[in-house]
Structure I
Amino acid sequence: MAIIDFFDRGWRIAPHGIAYIQDERSYSFQEIGELSCRVANGLIAAGLAKETKAAVWADNDVTAWGCALGLWRAALAYIPVNGRSTPAENQFILDLFDCEALFFQQAFAPAIEAVRASLPKVKLWVCIDADLAWAPSLATWSAGQPTTMPLVDYDMDDVVTLSATGGTTGAPKGVMNTHRSFQTYFAQFMTAFPYGVERPVNLAAAPMTHTAGMLSLPCTARGGTVVVLPKPDPALLLRAIAMHRVTEFFLPPTVIYRLLDIPGIAALDFSSLKYFLYGAAPMSVEKLKRAIDVFGPVMAGGYGQTEAPASISNMTPAEHFVDGKLASDERLSSVGRPNPLVRVDIMNERGEVLPQGQTGEICVRGDLVMKGYYKAPDKTAETIIDGWLHTGDIGHLDAEGYLHITDRKKDMIISGGFNVYPSEIEQVIWAHPAVQDCAVIGVPDEKWGEAVKAVVELNAGQSVNAEELVALCKEKLGSVKAPKSVDFVPALPRSTVGKVLKKDLREQYWQGLERKI
């Protein structure tokens, strides 16, 4: 199936059903389907060929998402642009990825005007919600375009998204995903998280330019409704769950932690929830247990990368339990079992498959894997070797087949010749009730090469000193893995999708020095 076929499946199931809701305004499948057709026909009329690069620069918004659907319907390659990134960051990505058409909200017009001269490859500018002197509105531009589906040929290996890697370990690269990789992703997701006769209600609270947008498509394919929030505001989110009887939604762990701190949250009604999806970063086991207490037996974990989107493995709500009781911390710390349409093995640095239980690099093979990095064959060759995607994540498969991520390869600390994995230490620190979040990094040390440092963000109004946290780690993990120092910060640096930017933290301590990892 082409990626647009997943929307069209829902359109056929419920043409007059509610496809999207935003700000109490409902949009039918027919309305958004016809919008996507007008956009697609307009792009084709403008002479934009298959796999031409095009972008949508907007916050979470139904009409903006309809434009993205239109890009896919015209067989273009969609560049997701996060409205929370700086104009310079977005300009860099759009130019690097050879963007030729840009749809944008009026709110971003001043930022775009500031960088427009640096985007000479863009031939088509369309403002979604207003007519501007240099860009027609979507309504003006698409007026007169037919609302019928254009006939467009496609190949399963055509590029449909060109996404920037998170940049948490270096400059972003352009990941080329295809109809094939997304078909695999959606098939695995819909298998892992089934519905009966009821239609799902998905809440898109996280950025739709990231995981939330793609997670909305399986809901759409089932004829369900997607409730779109402009931002993950806790009050709006909680109200939307009850008001719209939301059955599924995704949030990164950092946002979940903040939800759990809202006074009185345990008394709210979450009975409609079937799947509360978490991922994109490791989650504290202690906070996961609390989330299960608050939201019910609905937590659903997962693991993926931009290079193998969202569904390398999944942990269903039922797998959080054994014989009706909460599963062990070991299982809860996993990211579930590998999905059926991918092969996952653990390899050493020579590319040899390691026995079950041994730690090495997580490698993935199958139709889920990206086509490669855009205009970077050298980077592609370093990452995809003999058909295997080398994820850069360190982990192991346990005796039950559950996949555990120990850390990013570049985040591993080598202290006095010992390999120290930050996530193991972070799990211990996260468990302290005063801790909101933390990041463990290696900092320069004359004796050990690298010393373990914890950088900690505390809950509002709570306190703990460095000595207590170090003692806790020594008790749980021993002195080698315990932090040698602890810094407290008001807020950890995070990407626009909530990942802690450890490279930014490390830079503060490694200025002028070379880290040999």
Structure II
Amino acid sequence: MVAVQLGALLLALLLALWRLAWRPRAVARSFAQQGVRGPAYRFLAGSLPEAKRLLLAGRIGVAPLDAGCHDIMPILLPQFHRWVADYGRTFLFWIGPIPALFSTDLQLIKQVLTDRTGLYQKDFMIPVLKFLFGNGVILINGDDWKRHRKVVLPAFNHEKIKSMSAVTAEVTKQMMQQWREQLGQSGGKEEAEIDMILAFNDLTAKINGRVAFGTSHEDVEEVIVLMREMQKHATAATLDAPILWYLPTRRNLHVRRLNKQLRSKIMSIMQARLAAKGAKSGAGDAAGCGDDLLGLLLEAWTPQRRGSAETLTADEVIDECKTFFAAGQETTATLLVWAMFLLAVHPQWQDRVREEVLREFRGGDGEAPSADVLGQLKLLHMVLLETSRLYPPIVYIQRRAAMDVELAGIKVPQGTVISIPIAMLHRDKEVWGPDADEFNPMRFEHGATKAAKDPKALLSFSLGPRVCTGQNFGIVEVQVAMAMILRKFSFSLSSKYVHKPKYLLSLTPKLGMPLIVKNIDG
């Protein structure tokens, strides 16, 4: 018995040594023979200590940029910016003992994102991120992804987007009224400083709560508070050695408690919807729960549909709700914040877009612009595309090789992470031209496919079969809100603004986005 236990222990030690010492060196040699190098592997920690050192140096030792400078990579992702300079466009780094292939080669990235065979799967690896985003349509793979997508996709069809426009207009009107009240309290200055991060987080929370869940803003706000707390811990965890992701550290235990509270809150929202519908129909199941996202999810949870291709478990419904909260609310608010920033920094463009809005959008106060009107707001759409290029809400994404593959002529072993730096790819001068670091919406004058040398160069919402499901939903939400704001207000950058963007799972200003807002509606 003792001999068996010792043998098992010895085998476990040998496997650990193979995974943590021998295999990383063998993988590094294989990549080096193919001309792919990178920062050295360190036992257990990989490249993370060097990445953390470079990141902290970039945050602390680099002064804020001029607001008109959009070359933000040296302070946003200083570790990758340095490694590209040292090792080239494609290099190998290490997430603990896990090899990661980083590349700014658009052809290589397109091969990964457009693959339809399942070779390059989504895998966030860090448990905290899975708690935050939920194991929903963003993260899952294979047949499970197809099953979830079939349930979720109808929530973003044309008719839903039309009804969402009306809700967006109503909630935006309420926000604008709050701005007017702040202007009225400004002591006759007829202007007020407003933090756009707070304003738009509140706006998108209300819109998404109404459109997707039909529930009160207070319920949604509780969910968002919990998710923001988890987001802070998830960001910090990305620089931890992978072994710490799974140990009962103080952070991990706290995240588990937050996740338990979050799941409980979402379940209470689900049960309230079921109870309300059950009271009206006299039924106790999910039938007739509504045609919004939550209603569609709850109908897929109906006991009578178990065993069908469109069934979801209660846990899967909760995960999809978390996915929508984490991805939809955050990315939309972020796009609004940076669009307002760019129009504040480039007032000539603010004037041009406002003129277009006043010319094309003649509806009443608080009325949503129709789909036809939105189609005529070409300059606004160009500005939003350029915003998503320079300041994409998601700075980089990753995939993981499900088996040994050959990628752009490079032999990549199973389990290798493919790191895709969207924000850096959007600044590639070979693809976007010599003004790639500059704000120039005119590059999109003839559409996104003709803005760069490659028609698939804009990756703000990803590419291929896993492109963002809610892309059109988010863009229309931003268009409606921006059109309404531009009709009634002008805005400029506050002297308090510090231009030092940071990556907190989404791209966000370090110290808020204070703008000076003025009423131009007489």
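Hey, semi-axes √(5λ) of the Cα gyration tensor in Å derived from one of I, II reads 39, 31, 22; which structure? Checking each candidate, the match is II. Taking 23 as the value of relative contact order in percent (Cα under 8 Å, 6 or more apart) derived from one of the structures shown (I, II), identify that structure. It must be structure II, since only it matches. When distance in nm of label points 7 Å out along Cα→Cβ at positions 314 and 362 is computed for each of I, II, the one that comes out at 5.6 is II. Out of I, II, which one gives -16000 for helix-only ellipticity at 222 nm (-39500 (n - 2.57) for each DSSP H run of 4 or more, over all residues; to 500) as computed from the coordinates? So the calculation was done on II. A value of 20.1 for mean count of other Cβ atoms within 10 Å over residues 194-201, calculated from one of I, II, originates in structure II.
Laboratory data are not the source of any read-out in this text; all were calculated from the coordinates shown. Predicted model, so just to flag it, every value in this text is computed and none were measured. Cβ atoms are built from the backbone, for glycine too; each structure is taken alone.
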